[in-house]
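Throughout, read-outs are computed from the coordinates displayed, never taken from laboratory work. Everything numeric in this text was worked out from a predicted model, so none of it was measured. Cβ atoms are built from the backbone, for glycine too; each structure is taken alone.
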Structure P
Amino acid sequence: ILTMLKLAVAATVALALGCSDVSKGPACTEGEGRCNGATHQVCTNGSFSNSETCGGGLVCFPSFGCGECDPTIGTACVGNVVHECQPDGTVGANFFDCGESGCSQGQCNSDCSVLGVDLIYVIDDDGNLYSFDPGQLGGEPFTAVGAVDCPAGAPWPDYNGPAEAFPFSMSVDRTGRAWVLYTSGEIFWVSTVDARCATTPFRPDEAGFELFAMGFVTEPSSESLYVAGGLASEASQVGDLGLVAPSLLDVDRIGDLSATTINPRATPELTGTGDGRLFGYYPGNESAIVEISKASGEELQGWELAASTGDLEAWAFAQYGGRFYIFLTTSLGISETTSVIEFNPVLGEQRTVVGSVGFRIVGAGVSTCAPTGEG
């Protein structure tokens, strides 16, 4: 009887172990990477196997392999200077010098430390980057930064525009790095110091967002990038609000943007503030500026603007010092004009501060380092 009991217990244990092994499943996800010391390993058929051993000063990165830097981050530190991390894992051109604040994990340790990070930046349809300083109105508010030459692919097939991709929208983060979206659906990082361009790991068509406006907003411990848009074929229609995680470059849809007191004809351009608010400019004959709920995309408050003259060709939008700046291109017949409109929400006053810019502005961005004082 004792022998039979031992056999029964052994069988029960074996069965339990067998069931446990079956329910466990594979030890890793197919294609998953990890580093075992200096050796990069990749998951194949449920288990890790060695892929390559990093030598010659190269470092192992779980999501990439051996390289000088991690291209999934997009930037790297060389001393106190932020450099591009190229797709092959090699360190590329420098973006900007962090100075005394120092550099770590591909960015300056101190936000708002880069010279000019508190200015508005605009880009024209030829890819030229400019800074715009509202403090210089009446003088020369625009300063050329340089020509942006990003290796963009072909534009979305359904986009009703030029055959070659060009900048569609932009925003600027607190490190002074511009995020520029092309009509190809690709986002590139551009230096606001010298207009150098770097690729990003962003995947076009994330969550159905093919083309969109962008705006950074300060959060309690970081900043978030909000987007507004949708399909390229519907670029002239009201789209959805989404949220991008800058570290992951994934997009989560929040809600639609149609619940406003105006009759919008297009997706709004976005701008964020250092006090955590998100605003949109809805262009058209019934144009307006609206504070947008970051949780739902609904209107919190809004201001209707005076109608523009002529046909709407391009628009961009940014806040500075509690005022909003609209970069508006309109046409009458064969004549086209780009002007800058300032709106003071406290007084409800609108005025043209630059009558003729001389180039078509298709994107504007301002970091949350810019002042947000009322009026």
Structure Q
Amino acid sequence: MSFVENTTHLYEELKKNYPNIQCILLTDDKTHSFFKERITRDTVLHFSPKHPLSFLKGIYFLATSQVIILDNYYGFLSSITFKKSVKKLQIWHANGAIKTFGWKDLSVKDRSNKAKERFAAVYKQFDYILSGSKKMSAIFCEAFSASSRQILQMGIPRTDIFFDKEHIEKVTSSFYKKYTNLKNKKIILYAPTFRENEAELSNQIHIDLSYLKNALASEYIILVRLHPSINNQIDFSDYNGFVYNFSDYPILNDLLFITDILITDYSSIPFEFSFLQKPMIFYPYDLEEYRKTRGFWVPYHELVPGPIAFSSEEIVQIIHHSSFQLEKIADFHQEWNTYSIGSSSKNVVETINNWLI
């Protein structure tokens, strides 16, 4: 597993209803410690050649399990032959898409024939693909060359918590007990998408925090959530009391409950943040370059449910004038979260159990 949210919700629902079903979690470097700390009733394996014993065990379980749940593209699937009876479900890691992926990724055309054969072999392993909307179903069909018969329109498990008022209250209360100094401030979450070239420019952040501090610090604080590869490379000490690095906060969706304004660019966070009907600002500072190198499913300006800013000055102006275009969010939410109505985990778990009978 490469992500924690969907898997966590599915696992908890599965164990609540069918505690005797054995689960084996194959985790990567990002997710291993998270699952190892939280799951005690089942096996959690660090599925990496760097951990040869766990890796070999993982291969054994891949060969012997009845149901395989995936949440990303995994190249090793191209070389595995499963029994015909095995069901392989791709739950993906986002309930919407701004940038292209799969066969529609713009880089595919420059890849070798061998690489394309590998992609095709991996995509053919997906017996079923979980979707939260007709919009995303169509995207999956294009991205993975899938048929509509493979799509399970049951909603996305990680969105169930947006219907759990008790959980939201618990998370919010716990957050402010831990971070008492943030109680009297409005919270901006800045969560930019990782760019491949940022591995070389890992000590840079493309937003003027000094300007934002001078303009907003009396009323707001900023939580920054960065990709792990650049998280520890940036020094925020000049902005103490205004900028807080929350890149290691384990459950992203829990942060959304306490966020007043989201600032992002090409990430999938807006699709879930739209459940809360709160303001969003889109800051695609490299829009044209990103469009040419990564591509979008639809033109960026037509998709995003909020104002677009290209500078820190424009961000401040939008906030000061409350120019959030909130009327766009409801339509955006309905289009992308049609089937995510609070029972997605239950629906998927019942399907999995039926496969095992």
Output 0.25 (FRET efficiency 1/(1 + (r/R0)^6) of positions 154 and 186 (r between Cβ atoms, R0 = 30 Å, to 0.05), calculated) maps, among P, Q, to structure Q
Origin of the derived value 20.8, 62 (Rg and Dmax of the Cα atoms in Å; candidates P, Q): Q
Comparing P, Q on FRET efficiency 1/(1 + (r/R0)^6) of positions 162 and 314 (r between Cβ atoms, R0 = 35 Å, to 0.05), the highest sits with P
Value 23.0 of mean count of other Cβ atoms within 10 Å over residues 130-137 was derived from the coordinates of, among P, Q, structure Q
With Kirkwood radius over Cα pairs in Å, for residues 122-209 alone computed for every candidate in P, Q, 13.8 is reproduced by structure P
Name the one structure among P, Q that helix-only ellipticity at 222 nm (-39500 (n - 2.57) for each DSSP H run of 4 or more, over all residues; to 500) of -11000 was derived from. Q
Relative contact order in percent (Cα under 8 Å, 6 or more apart) - highest-scoring structure of P, Q: Q
